[in-house]
Structure I
Amino acid sequence: MKAECHIEKIKEAIIASERVTGKNLTLPILSSVLILASNKSLKFRATNLSLGIDIEVPAKIEKEGVVAVRGDVLLNLFAYIPNNQNVVLEEKDGVLLITTKNSSASVKIFPYEDFPTIPTVSDGQMIEIPAKKLIEGLKGVYYASAISDIKPEISSVYLYSDDDMLVFVATDSFRLSEKKVRIKGLYDFPNLLIPYKNVVEIIKIFENTSDTIKLFITKNQIAITSGSIYLTSRIIDGVFPDYKQIVAKTFTTNVTVLKQDLLHALKITNIFSDKFNQINFIVEPTKKIFQLESKNTDIGETVTHIDASAQGESVAVSINQKYITDCFQSITADSLTVGFNGAGKAVVLRGVGDDTFMYLVMPMNK
């Protein structure tokens with residue numbers, strides 16, 4: 001194999017493909033990036049068996065061939081090679097020679113025959129949507145997913161359609177986030193469960209993409225294609241919890257507050273929160289009181305009063321501070337509402353005037 005290409009294009013491909021490499025001790029080939037030189041392009045391919053990626057880069061091909069090289073070595077090497085120049089990749093005597101105007105390196109290659117095949121998803125349902133819409137939905141909820149794989153159906157992001165809305169939902173059983181994204185011409189979108197770990201990589205790979213992307217969906221796989229990038233992810237075979245029945249439509253106590261005021265108060269109370277990140281929300285509408293309290297026997301305690309509009313019954317609820325703070329990235333409005341239904345019931349947050357995002361948090365036991 002021998003190919004020449006602009007270094008900036010290769011860097012982008014290496015960064016994206018290395019993210020998908022696996023860290024499987026029983027299958028060390030998964031830590032490699034497969035580089036294929038053919039026709040007028042280089043292809044960079046990687047997989048961890050759950051997620052796979054194939055990126056095509058225009059190149060001058062002098063000799064076709066295939067090599068497998070450790071992804072982390074490529075990433076570290078190209079991080080320090082300046083842009084605005086060309087690089088030559090050449091397989092020779094069991095190594096990959098990487099040569100630029102001012103430097104050269106030889107990197108050990110591995111038997112590419114051991115590299116697994118990345119599935120091609122082309123016979124399933126095809127849907128086109130703007131990339132920004134997909135990423136907006138995934139970023140709006142993914143942080144609420146369970147990280148553990150013990151229950152795969154909640155260690156995922158759930159996607160389904162509701163009229164012209166694509167709905168994204170995630171939960172770890174202690175909190176739940178829902179984001180709705182309006183997409184024209186959205187019909188018959190199948191219910192999907194995409195693994196949390198794969199969602200994290202999908203966001204990072206496509207978050208700067210402004211074009212329309214194509215989704216190819218089958219029972220077990222989803223493929224996302226945009227320009228020169230082809231990415232596949234497995235789909236979880238499971239049933240997402242019927243969450244709608246636990247989301248209250250009315251509340252006995254409602255608080256409207258500026259987002260920045262609440263966020264500032266949360267940061268203060270977090271300093272004094274205990275090892276469980278527990279803080280207390282205190283609402284007394286008749287006294288016009290909305291305050292946050294936290295106490296740590298090793299540090300001290302704090303009470304922070306917040307200017308807010310409150311209606312309904314008095315209530316005191318203990319909540320995990322981190323769970324509340326996480327959702328602020330998804331609330332675009334300047335103000336938000338916090339709905340309570342008593343000390344032992346879930347708390348619901350929404351942006352004022354925004355019906356596309358909802359966040360539910362279960363209270364903690366004192």
Structure II
Amino acid sequence: MTALRTWVASRVAVAVLVLAATQQVFGGRGEGWLAGWDSWDVTLFRKIAEFGYDGYPQHYPDKDIAAFFPGFPFVLRVVHAVVPSWTAAGLLVSFLAGAVAVVYLSRLAELDGADGSRAVLLLALSPYAVFLAVGYSESLFLACAVPGWYAARRGRWEAASLLVAGACLVRISGLFLAIGLLVLWATTSRERRAIPWLAAPFVALIGYMAYLHHLSGDWLRWQHAQAEGWGRHLTSPWASLRATWDAAHSAGLSAEFRWSYDAQIVCVAVGVLVVAVSLARKEWGEAVYVGLSVAALATSTVYLSIERATLLWFPLWVMLARWASARPWLQWAYVALATPLMVTGVLTFHDGRWAG
């Protein structure tokens with residue numbers, strides 16, 4: 001219950017923060033509170049939920065929405081049947097999905113001897129925690145991934161496979177999670193009865209690719225959409241790092257984008273650290289999951305949205321909770337550093353600017 005209370009309190013704090021910023025408390029008319037959450041990828045998910053992958057309005061400029069997996073738009077459409085506002089429906093999905101995720105994150109941390117409530121607090125105060133609040137897919141992914149990994153750690157491979165299959169329909173990160181799940185099974189269990197179930201995540205991915213092929217005739221439509229819409233191509237890690245560094249220090253770049261590029265370089269280093277620690281602890285499945293995620297993100301044309309990806313690396317939050325449990329001062333140092341960054345991220349996003 002502590003994990004759930006921490007999550008609810010953090011979401012209330014975010015809502016009150018934005019409420020005050022839009023002057024609803026201090027005499028303003030307050031039209032901007034809900035509207036401020038409707039920007040960037042929120043609009044893309046809404047288009048998919050409302051019109052599908054081939055029925056969006058012709059005037060809509062972003063045609064490469066196949067880059068977004070169908071899990072979140074599907075859930076959004078279901079919730080919208082009850083909640084009339086698309087934006088409010090997205091907020092509700094993220095809130096409820098996040099609640100599920102943090103309960104199991106707490107339990108997962110406790111399996112490793114850490115204080116579960118610390119793991120939840122550290123995640124909720126992440127500098128990029130705004131993306132757990134808005135109508136993005138991060139919370140829903142975690143709501144599948146973390147319970148799935150917890151089930152696997154407890155030897156419930158059928159449940160684990162089905163939950164990871166759900167994660168595969170939410171984000172491409174589900175593929176890396178599914179491979180990590182195979183490694184976890186191979187290094188801890190090898191129960192033969194689990195083998196058919198472990199195929200479920202890959203069947204889910206193939207199903208999405210087959211659907212895109214049905215619409216476009218292209219089995220690799222997801223990858224091509226990434227390239228056409230966002231300029232993401234496979235490149236060497238050093239070329240990607242150099243391109244990101246040059247972008248961060250180019251003349252005329254706005255402050256939020258400059259900050260974002262620099263932060264993404266730091267986040268790649270954090271990901272490498274998580275992999276190194278996982279390997280040292282012989283947590284092979286966790287190392288593979290985070291390692292593949294970092295490798296995919298760090299070999300793109302330029303670093304993009306890696307800050308948000310850190311939210312999905314649940315081994316990071318377990319690792320930090322474990323360290324903070326042994327050295328409480330680390331938690332307070334993290335809180336002092338992360339909280340103002342989280343507040344800045346929330347206000348930046350709600351103001352319609354780039355937050356990561």
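What follows draws every value from the coordinates through simple rules; no lab data is involved. Because the structure is predicted, anything quoted here is derived from the model rather than measured. Cβ atoms are built from the backbone, for glycine too; each structure is taken alone.
When relative contact order in percent (Cα under 8 Å, 6 or more apart) is computed across structures I, II, the figure 22 traces back to II. Of structures I, II, which gives 80, 50, 38 when Cα extents along the principal axes in Å is computed from the coordinates? Clearly, the read-out refers to I. If helix-only ellipticity at 222 nm (-39500 (n - 2.57) for each DSSP H run of 4 or more, over all residues; to 500) comes out at -5000 when worked out from the coordinates, which of I, II was used? Matching structure: I. Given a value of 1.6 for distance in nm of label points 7 Å out along Cα→Cβ at positions 123 and 315, point me to the structure among I, II it was derived from. Computed on structure II.
For percent of Cα pairs over 26 Å apart, for residues 171-306 alone, find whichever of I, II sits highest and give me its label.
Values: I: 51; II: 38.
Largest one: structure I.
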